[in-house]
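Please find the structures below.
Just so you know, all these numbers are worked out from the coordinates, no wet-lab data involved. These figures come from a predicted structure and were not determined experimentally. Cβ atoms are built from the backbone, for glycine too; each structure is taken alone.
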Structure P
Amino acid sequence: MVFLMNGRHDQMIADCRDELQVIKTKISVNIFDSTVRFLNSYAVIKISGTFEVIFKEILFDYLSFNANEENKMYLTKNIVDSSSNPNTQNISKYLEKINDTWKQQFDLTVKNSDAKQALNALVQFRNDFAHGSNFSCSIENIITYFESSIFIFESLYNIINSD
């Protein structure tokens, strides 16, 4: 079980996991249905969106703790309200702007990991679909990528909150 700040992220991951199981069940009923492609596309969008929110909230929650209202507003506008794919390169770029040690720890932690490839593949599938291209991946592989990718956000949380 993933444990991220205050259980909010645990719940988001559990909700996403539940929704993926519903999609898998719908697909398994008729794997040749024309809606399978759309269900898979929805799954990667759901996962990518969930991970983007978690990634931004981990940063915001840490940085805004005991901050004044002006700083919280700045962080909201520049982190929470920004649009950023939750791939490992973008996470690393955010960390570099905040704390180079965090960036280095993150990069070392995810380097050559299956989780890094899984997360980046999911984000790429999402971008392919959003920009009019198709991708080919089964719901089983999408779910496997999702489960593997959780490691990235556990690591991010642990690195930032290691003090």
Structure Q
Amino acid sequence: MPKRKKVEGRLYYDACVLDESLYDDIFQETGKSQHIVIAVISHLALGEALGNMLNDGGSDEVKLFIDFLDKLQRSGRLEIVGNDEIDEVFERINGCLRPNNFTDTVHISTAITHKCSNLVSSDRDIVGLDKKKKNRLKEVARDFSVDGFHITKRPRK
């Protein structure tokens, strides 16, 4: 019986980085070690990404995205999660972002709820948080058994 690989990390990708120019980066991040790294994408991120693609006029872009998700799923390195059961985390971090930034608060809350140690984004409102707010997020994440939570800035190519 083959030895089961240990899950090394869970990376949450928000909609801003679900872009064709970054698919190779995501594959490298999730397949770079002998341990499993899971790409976590929420229903909200999927909806935003697909909406952005359709607004930019591309059914071809949507097809590439679906193919990317299928390939990632077949590799065993994708988990699509709901944005439910985030209430407690949401309440604790609400106010860390600029006022009325509901969707970004949902993304961060979802990442923490689903035990992701890293949130990958190019969204200025997320990656541009000051050190005090990032430390607050780390503290909340630790309270929910997520050690070393951090935000990774991923510029669009």
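Summary of values
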read-out: At a computed 0.70 (FRET efficiency 1/(1 + (r/R0)^6) of positions 12 and 108 (r between Cβ atoms, R0 = 30 Å, to 0.05)), which of P, Q; value: P
read-out: Structure with the greatest value (metric distance in nm of label points 7 Å out along Cα→Cβ at positions 44 and 132, set P, Q); value: Q
read-out: Which of P, Q yields -14000 [helix-only ellipticity at 222 nm (-39500 (n - 2.57) for each DSSP H run of 4 or more, over all residues; to 500), calculated]; value: Q
read-out: Highest-scoring label, criterion being Cα Rg over 2.2 N^0.38 Å, among P, Q; value: P
read-out: Which of P, Q leads on mean count of other Cβ atoms within 10 Å over residues 36-43, largest value; value: Q
